[in-house]
Structures are given as structure tokens and as C-alpha cells.
Structure I
Amino acid sequence: MDYTILAPIAGALALVFAGYLAYAVLKENAGSQRMKEISGAVQEGAMAYLNRQYTTIGIFAIVLAIILGVFIGVWVAIGFLVGAVLSAVAGYIGMNISVRANVRTAEAAKSGLDKALSVAFKGGAVTGLAVVGLGLIGISGFYILIANFLTPAGSEMNLAPLIGLGFGASLISLFARVGGGIFTKAADVGADLVGKVEAGIPEDDPRNPAVIADNVGDNVGDCAGMGADLFETYVVTGLAAILLGSFPEIQNYLIANIGLSAAAAENLATYPLLLGAMAIFASIIGVFFVRLGSSKKIMGALYKGLIASTIISIGLFFLATEILLDGNWGIFLSSLVGLGVMASMVVITEYYTGTDHRPVKEVAKSSQTGAGTNIITGIAMGLEATALPVLVIIIGIFLAYQFAGLYGIAIAAMAMLSVTGIIVAVDSYGPITDNAGGIAEMADLPSEVRKITDALDAVGNTTKAVTKGYAIGSAALAALALFAAFKAEIPGGELLDLSIDQPIVLIGLFIGGALPFLFSAFCMQAVGKAAFAIVSEVRRQFKEIPGIMEGKAKPDYGKCVDIVTLAALKQMAAPGILAVIAPLIVGFVLGPAALSGLLLGVIVTGLLLAIHMTSGGAAWDNGKKYIETGNYGGKGSDAHKAAVVGDTVGDPYKDTAGPALNALIKVMNTVSLIFIGLISTYYLLK
């Protein structure tokens, strides 16, 4: 039996189950007319932005597809477009359900915490299962197409179209992350600085002209952006594992060193697809485990689903290894390493970002002496937060390599990414509950309802941070596997000297090390410029529209949405172009050795900077939330005002620059993979 067919079947099953959950969510009561109006405004703004964003990206993608078709191959260009379209679809699905689940979660909160949690998590699970379903269908479908229709009998498979698929997914993810991040954080920072700090009104007060833009931003950044982000991470990780499994030198190494049979070695390329299929089955079952216990711990309820999915995956991974690889223990243990890295990253990230732990409490405590000490402590916590994740990744790389060489590292990454469905479900729960709290505030729902949505939202901040930590950790393993594939694709790569004492390699390493900082600077400046425009507009409306503060006049919400939309679309161009152009310039000007150094530099500094930004930013955010629960004077106190300022620094850290670094790393690797043949030929002829 050809077990490869299980992958698209599992992907289709994930989409069917996502459709069922979407139906279950949409059946829920959407609340009063006022609640529907607010939710409708968020829906309208979110979809308008997403349509404009993808239209803008689409033009760039078509130009790139033509270039790929002319210089690399038609099927690579087709793969690129398919990857781009599927990534965009993943974003659309996440957006569509989240902007409808928010109001239903707010209404469900009237019936208690259990009901509200159920609605919010089901809404998030739609996004999670759609991401893995589309990802597995895309990568397995293209693999089957190449194996059965594009490869002449007796010839080696040309997996370049699969690399094109990964590049398309990575590019859309990069723009979605950068554009969505600029939108959401510019609106959030502008709303906080004028609303909370200057006017002294609550976060989601309907008198704030930026409040709808802020709620729209939660969806375009954390639902559409995260959906596209983890879609491409999933696809690119699978791509790396398939590529390594198809290389004869990898197969021969495993036959010689871990006792793999020659017959089993022929299945190394399809094994990652079967792992993905097995984990989808596990994730669907895991969804049913998410429920509150007697302790009423929300995070505990969400973790039940993740733990159940992980345990079931272990059993199914063993089955997959028995079926395709004769039960080889080295490769099976590599898959367990990936699950172990995933669990460790979740625990570590929660420690550095959860309101019950030292780092967040330190940030909150430091707010008592002003914004300066708050910012110093937040930076310190973000810097500290890099050590343990890197140690976990180092141990994971070491163990996986001992068990199964470079292929073991790729399998560890694939195993880690295989539970993406349940991870994204936990993540997308966050913006849904955030919006639910905003709707409850703006619709004047009873205080006990807002208390429930606040509790859900506080956990949502942590789940979003946990998912970013997971995405960064998986990006590190995936990027290493991609780099190994890149080196193997270099014509004569085994003769290429990549020693650190080679000046050209060192030059590439420094360039690559600097690029994540330059990229992050572009992202942070973009948020600053857009937030400046929002602050100016909110101040103008408070000044020029009489009656806003008394609740007698309605602010012009649409103006703020339009300002951030235009700013995000304009400012996302520079970071995106940098990611595509930099490896091509280095490759064609300095050659394959310098390009190899560049990729290593990007992987190392990109990983560290991303962890610093996402963990530090979340610690600032939850430090503010910790004060808002009544600590150090509570809302409106001097400590709270200082924490709000710190949070405005942390917002673009954790939701714009930090997460976008994942996509930057993988875009540069996939671009290099696609063009390395052309670069090598050009450089040798020069």
C-alpha cells in the first residue's frame, strides 16, 4: 500500500472537521443589535484590510512567479503560486471565523466561563485545523504530483516545484506578518497612548476613535498573520524533511550508521508526510479534551488538549515508524525529541510571559517608579528569556543528530510542527477573547460578563506568546534542516570550504547577522510612524468633535481604520523586499560560500532576536495586565500609566518585528534554495 495517500486524506479530514466547528460556532447566539453592530464594524474593517493587503501582495507575487518561470522553471513558478494562494486562504479562514466568534464569545460569557471558553476555543480550532489541513494537502499533493506525473520512469525526482511551494508560502507569511503586525500595533499603541494615558478612559471604551481599528488589528495580526506564519512554517519544515530524505547521501548515512534497511530508506521522503497525517488525527481528538475542570483554570483546560494531542501523537508516530521504516528506533526517537522541544518551549515561554511568574511580576513591580524602570526591566527579562530556549534547541539538535544525523534534526522539526493544529487553536483563541472583551465593554454588558472576558483575555495574552515561542523554536530546527538541504543542492558543495577562517564566509556571516536587526528596525519604525498618525488623529477628534467624552457624539472610527490600513500597506514593502533581495545580491556578487555564511548568520541572530522580542514584549503586556487586576494601585494609578508606556514598546516587539523574523529566516533560506543552481553557474562562469 502507498501510505502517502493518507496525507491528503488527513488534510481533507482536518478541513471537514474545521467546517463542522465553524458551523457549531456560527449557530451560537450573536447577542444584541448593538453587539452585532460592533462586531460588524470589526468584520468590515478586517476583511477590507485583508483584501487590500492580498491584492497588493498578489501583484508582487505574480511578478516573482514570472521571474521564476523564466529563469528557474514553469513548475517552480506554479508551486510558488500554489503556496502563496494556500497561505492566503489559511489567513482568510482564520480571519473569517475569528471576527464572528468574538461576539458569540461575549454573548456566551453571560452563561458563564465554561460556555465562553468553549465558543472561543472552537473558533480558534477552526483556524488551527485549516492551517494544518491546507498545509498537508499542499505539500503532499505536490509531492504526489511530482512523483507520479512529473518524473519520467527511471529518473530521479526533481523536487524544485516543492521548494517553489515553500517559497510562496514563506513570502505571503512574511508580508502578512509584517503588514498585519504594523496594523495591529499602530492601532493598539495609538489607542493606548491617547485613550488610557492622556484621556484616562478604559482600553475598549467606545469613546476612543481608535477602538475599532484596535479590534480589527487583533484579527489581522494574530489570526490571519499567525495562520499564514504557521502554515508556511509547517510547509517549509515538511519540505526540508522531504528534501533530506530524498538525498542518496542521507539515505546511505542512515543505512550505514543506524541500521536502516535499504528498502526502508526509500520511504524516508514520505515518512514526514505520514507523521503530519498522524498528528492531524491526534489533534482532532485533542480538541475534545479542552474543558474546564473543578479548578476552573483556563490555561489548564487548554493544556489538556495539547497534552492529549501530544500523547496520542507519540503512539501514532511509533505506528508510522513501524509501517514505513521497520520501526527504526533512531528515527522514532528523533520524532520524540521534536515533541520534547515543543513541550519545553511552551513551558519556558509561559514562565517568562505568564502573570503568575517572576518575570511578569518584576516588570509590574518596576512600574511603581515610572516608565523608565519598567522599560529597563522589560528589556532585561526579554534578554534573559533567550537563554533557556536556546539551551533546549541545542539539546534537541544534539540528540536528534545522535539518533539519526541531519535527517533526525529534520524529523524533530517535523514532529514539533505536526501538532500545529492544536497549537494554532490555542493561539487564535487569544484574539477572539480579546475582541470579546472589547465588545462587552463597548456594548455596556454587565460587569460580571466583562470579568469573564477579562479572565479569558489574560490567558489569551499568554497563549499568543507561547505560540510565538513555539513558532520560533520550530523555525530554528526547520532552518537548520533547510540549510543542510541548501548546502547539498550547491553544485560541488562537498568541495566548498565553509570554514570560519575563510574571509568570504565570515563576510557573509556578518551580513546575515546584521540583517535581522535591520529588518526589525524597518518594522519598528513602521509601527512608530503609523502610531504617530493614529495618535494625531485621535487627539484631533477629541479636540474637534464636541461631545465625544460625554458620550453624546460618535467618533469617526472609519478614519482610524483607513489611516492604519494605508500605513501598513505602504510600510510593509521595505522589509519584504529586503528578505528576497539580500540573499540574491550576496549570492550573485560574493558567491555560494558567502551566501552560506549569510544564512547561518540570519538563523542564529534571527532566532535570538525573535525570542528576545516576543518574550520581552509579552512580559510588558502582561505586566500591565497584572497591575490592572488590582496590584500596585490598579487601573489609573501611576504604576499603571508607566506600564502602559512599557506595553507600547512591547507591542511592536512581540506582534510585529519578533514574529516576522520567523518568516524572514525561512524566506531567505527558500530563496537561496531555489536560486543556488543559477548562482553557482553564474559565479563559475564569471
Structure II
Amino acid sequence: MMKEILDKLIRGARPSDSESLNRRLSAEEQVGRQVGALFGLLTNVWGPERLVVKAGKLDALGLMKSDRVEEQVLALQRLVYEDPTLDVVPQGEELLRAIDQLENEIADLVARRTVEDKIEKKIQARMQERQDEYYREIKQQVLKEDAGPETTSTLQRLERLEALDKISLHRSAAELLRPRSLSEVVGQERAIAALLAKVASPFPQHVIMYGPPGVGKTTVARLVLEKAKQMAHTPFGPDAPFIEVDGTTLRWDPREVTNPLLGSVHDPIYQGARRDLAESGVPEPRTGLVTDAHGGVLFIDEIGEMDPMLQTKLLKVLEDRRVTFESSYYDAHDPNVPKYVKKLFEEGAPADFILIGATTRDPSEINPALRSRCAEVFFEPLTPSDIVLIVEQAAARIGVSLAPGVAEILADYTIEGRKAVGILADAYGLALYQAGEAGEPDRPVTISQEHVYEVIQASRLSPNVVKKASPTAEVGRIFGLGVLGYVGSVLEIEAVAFPAREKGKGVLRINDTAGSMTKDSLFNAAAVVRLVTGEELSNWDVHVNVVGGGRIDGPSAGTAIYLAMISAIQGRPIRQDVAITGEVSIRGAVRAIGGVYEKIYGARQAGMARVVLPEENRKDVPRGVSGIEICFASTIEEAMALVLAE
């Protein structure tokens, strides 16, 4: 039946035996032959069976059987355009246009079929090549497994590595001398209590720790986590990790090829991708330190040095508690994608941790968005007595005796506990060496002052505090206070005054290196001198000097500059065991300043017996400050009474 239909269509309409067939019928016969040829082309492209099946689906089978060439053309349209809704039988000129369009469409179809056949042959050939290559690889692998990967050279290298593993040095001095519990940490009681309150709680907070270097920030963070693990109400488990990284080593890679902090994706085209995944075109996401710290603490030292873009990315992780991965090579429907890769791309990697950052920068220099998400804890500079205690504890841990005055010498040369311990370890090594040279290696070691001074000289160290308090009062000399980082220090300010050569033409000078703020403070102080004493400074040549060329960035030296000028003009001596700070207003008031604790620390370091602060800063003085008298002044007259010698 099928063959009869196709044969009829291919032959086209037969002419009548009548001799009276006119030209119209000849044209109709020609159209019928064209239609039959088109059906023949479709038969070659699809095959007879598929052609009839498509005709049945497209409701064109009845039209194909029709004796009317117009209905046969409609059948062709439904087959070629695959549209069973076509129901308009073309007539006349429309019929010829329809046939032309069908010829073009079928020509394209035949061309595509030819190209597809050619590509199919190439695919078959390529698949055969891959199959042969895979067969050869399997064969080589079997041969390698039978022979083994080892050679004489590889076995020698393995033997050398195993021998190296048996060699180990003693623990480093830093590891041995590091505090093992919070009770052994010196000078940071308030910081430890604040950090415990924020981390060892049912709802731990992210924290940024501020403070000078070498005061124990890293050690305290590690010990606080260990303490939190022992508390039943904290969410940290016994295996909670402490992941430590230096922020100066973390950099943002704009290509996102590598990111040790957050994780990265190794696409199959990049070096470093796993071979099995690269060959199948599967990208591999690799988790970073934030995932390693999941359930514990991620400690970033020098967090202020991190790349700003990386800090922004880290903020996103802190909010979501997950890390997401993206790759243009990832295909969720690829059957070659392992389940863990699919899970990382679709769900991300867990990153629920507590961030503890440490920095020596000022809080104003830290990313405000990062600060807003973190609580802040401030570590205090170590006092000389703290350094002495740290050195004595370290000496006890390594079992060495200290000669009298050794710990105090170290306290003069550093305010960093880590540095003091390092000097002690060097002096211990020097003492051992000298004992061996003297033929007494078994004699108990005692570190002497000579050992310490030799290490200090070899390290080119200088005393930490060079300005010391004195019991002798002096005219025109006073100690102000400044802050550098988290450490306060005393500023030696001196003034001399001479009657001007010509009355009313005196000169007021200050060294240029002191900074513009200091010059403003000098002019304010000059106005106050006239306000308080009635003395015309234009009758005096006054020279004020900040000894050492120290640059003062704020107005807090105003009160000290005023008192040095008054002392020089009136010849009134000033106590040299008193340090003062405060901004002086042009009306004689002593105004509040910043860095109160650091400045008290600096005065105490220099051996001052008294420190004078603005009355407005009374609330800023921490409780329990010992070793120095703290006084307050609200006017320049009150400040003068506290610093002048009796």
C-alpha cells in the first residue's frame, strides 16, 4: 500500500488519452511531476517508512493519496513545515509560489542532511581513535602495575626521606617559652576578661584585638578558645579548630584562580586541576581556610593589612556563613560531575566560625564595615614590671638562673614580651657557648648582665626610655606626653626667653619639625600668657624647642608649651618628675585630649611621680592605675600649681 502511494506521487498525474488535452493540462502535468520529484527527495532524505509515519502524525496521509495536485502540495507543506494546522489548499499562482518555497526548504533539508552525514562519519572516526587510545592507556597501565613504579633512583630518594624524618631538633625557644594557660599571661588581665566575655559565651561574637606588638594577642586568642571548649554553655566542641593565618600574606586574586582564605575553583583548563576531572571537563572547587575553621576560630593576625577587596569578600562570608563557588565550566546535568563537586556548587561550603583579628593599627584605619560586625578588645602596653615578670617566668621554664639586675636591663630595652624572651634565649645560648669554651659544659648556667649586654650590642638595640624623671627642678623645661601607635611617651619641651633688643619687636619661634599643630598651640599659649599675666610677649624673644625634633600631630602639647614659656619668662622652676598633657584654649582653659591610658603609661615608663590631665578626661582614666599620682586641672592656673616647684 505504501509503495503504491509513493509510486503514484513520484510518477505524477498521467495525461488523458484524449487527443483534445489542452495546454492547461500540460501545465498541470508539469506541476504534478514537480510535486512527485519533491516527494522523491523527501523519501531519499527520511526514508519511505519515516515519511509515511510523519505524514500520519501530521494528518497528511489522506492528502498524499489525493488525485488533486493542490492537495498533494498541502501535504508537502505539512511535512516540510511540520505543521498539521495548515488547511488552506493553494490554487493558481499561490500554488506555484508554494512549490517554489517548498523547493527551497527541501534543498536546505537535503544540504543539512549531507553535512550531517559527513559530520557523523568524522564522529565515528574520532570515537574509534579515542577508543584505540583508551585501549593503549589501559594496556600501559596494566604493564606498569605488573612492573611497579619504583626504580633504583626512586627507592634511594624514598630512603633519604625516611632518614630525614628520623631527625628532629628540639622545640624552638618561642614554643617552649610561650604561656600555656591564661594565668601565665602577664599584664593583660582586663583584655583577657573582655575577650572571654565575648568568645566564651553561648552567643560568641567576632572580635578585633588592638594593641602593640609582642604583648600576647595571638597566645591569648588561642588560650581563650581552649578555655571556651571547657565551658558547657559555649557552642565550641572539643575538636573546635584554631586556624591561624597572617593577613599580610593574603591577597585578592582578580582572576579568582587561587584564594587560600575563601577557596577557589580550579577549572579544567588551568594548571593544578585534577587530571581525572580535567579530562572530563569538570571544574573542581577547593575550600579555603574559612571552611577549615568551621565550628571554631579563624585567627587573622595583622588583619588591617589585608587587601580591601578580600576584606569585602570576607564580610559576605561572615553574613552567609557559607562560601559559594561559580564556574562557567560547571554543568549540573553532566553525569561525570562527582557528588561532592555538585554539592559544593549548588549548596556552597560551610563556613560558620568566629573571626578573631589582631592588629597594631589604630581603629580608625580598619575597614568600618568590618569593625561594625566585630566587638573590639584593646591590649595594653607592657610595663617594666611586666617585662621583669615575663623574663623571670621564661628563665624558670628553661631552668636557668638570672644574675641580679638582668630582668631589669631587659625591661629598659624593650616593651615587647616576645622581644624580651628572644633576648633572654640569645643570652642563654651565649652563656652555654662560653661555658663550653671554658671546659665547663656541665656547670649550671647563670645568665649575667655581661651576657645580656653583649646580645643587646650585637642586636644594635637602644634603651626604650631615654628621658627619665629627675628630682631637680629646672627653669624653662617640662615634660609633655604623646602617643605613637598604642604606646605613650614623654616629650621634652624647653623654652628660653630674652628681653627683646627693641621694645615691642620680640620674636616668637619654634622648631619647624614640630608640626603645624604645635605652632598653633604656641600661638594659643602666647595669647594665654598675656591673658593671665598681662605680660606683652612682643617685649621678649622666646624660642620653644621640642627636643629631638619630635613631630606632634595634635594640640595636646599646648599646656606644656605655655608652662615652659611662663617658666622661662618669669624664671620659675618646674618639677622634672611631672608630665602634663592637655589642649590650651585662648581663654586659659585646659581641654580634653585623647590617648589617656597610653599617656599615663608613657609617664609611668619614664619614672614620673605625677601626671596632670584635663579635668574633662577624669572619666577616661582606668581603674586601678598604680605607681603614679594622677591629678586633674581645668584651668591653666590649676595646671601651673601642680607642676611648679614649691
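Only the coordinates and a few stated rules stand behind these numbers; no lab work does. Computed from a predicted structure; not experimentally measured. Cβ atoms are built from the backbone, for glycine too; each structure is taken alone.
General remarks:
- Entry that produces 9 once relative contact order in percent (Cα under 8 Å, 6 or more apart) is calculated, selected from I, II: II
- At a computed 2.0 (distance in nm of label points 7 Å out along Cα→Cβ at positions 210 and 250), which of I, II: II
- Label whose coordinates, when FRET efficiency 1/(1 + (r/R0)^6) of positions 58 and 130 (r between Cβ atoms, R0 = 30 Å, to 0.05) is calculated, return 0.15 (choices I, II): II
- For helix-only ellipticity at 222 nm (-39500 (n - 2.57) for each DSSP H run of 4 or more, over all residues; to 500) computed as -28500, the structure of I, II it came from: I
- Given 0.40 for FRET efficiency 1/(1 + (r/R0)^6) of positions 338 and 506 (r between Cβ atoms, R0 = 30 Å, to 0.05), calculated: source structure among I, II: I
- Of the structures I, II, the one that 29.9 was derived from, the read-out being mean count of other Cβ atoms within 10 Å over residues 98-105: I
- Read-out log10 I(q)/I(0) by the Debye sum over Cα atoms at q = 0.08 Å⁻¹, for residues 154-369 alone, computed value -0.39, structure in I, II: II
- Among I, II, structure where Cα extents along the principal axes in Å as derived comes to 151, 77, 50: II
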